[in-house]
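Multiple structures follow.
What follows draws every value from the coordinates through simple rules; no lab data is involved. Model, not experiment: these values are computed from the prediction. Cβ atoms are built from the backbone, for glycine too; each structure is taken alone.
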Structure I
Amino acid sequence: MECNEYTVVKVEGDKEYIVGTIYADTFPGELPTDGANVIGLNANKVFAVGMSIFTPNGMKVLFPGGWQDV
């Protein structure tokens, strides 16, 4: 998984809440909530509503209730 571009929408202490796009070959077994295992990010980048993951087989977007297929 890789994220090359994102926007910081809020800062709380050492956490930056971001919206951007992750590109991956497949969806991970457990969808991430932060950038800990994403190339180009780190654990202090927390995903905000609107974050998206694109794969060749589909797309998911983070909604208030969690990741959803779109």
Structure II
Amino acid sequence: MASNMSGDFSTLAAIVALFVVLAGIGVHQAIYKLLKLVDGHLERLQGKLDILLAAQVEHNEKIDILLRKLL
């Protein structure tokens, strides 16, 4: 009887370990996909910010030219 309980415990431990491993893999994949998604959004945002910065620099140069002419 004791060996039967030992076998049941080993089986249960193996099933729990397998479940934990599979859950860990699923969580890892979900986090990886989320980080890829966020990274893509950040890259697009960086591109838009670069365009805005270039436009701001251009406007600042025009303002500098106007101020030089006024002064």
**OP:** For distance in nm of label points 7 Å out along Cα→Cβ at positions 29 and 61, the calculated result is 2.9, so let me know which of I, II that is.
**Re:** I
**OP:** Assign the value 2.9, calculated as distance in nm of label points 7 Å out along Cα→Cβ at positions 21 and 37, to the correct structure from I, II.
**Re:** II
**OP:** Work out the source of -37000 here, i.e. which of I, II gives that when helix-only ellipticity at 222 nm (-39500 (n - 2.57) for each DSSP H run of 4 or more, over all residues; to 500) is computed.
**Re:** II
Subject >> Origin of the value 0.94, where Rg/Rh (Cα atoms, Kirkwood Rh) was derived from one of I, II >> reply: I
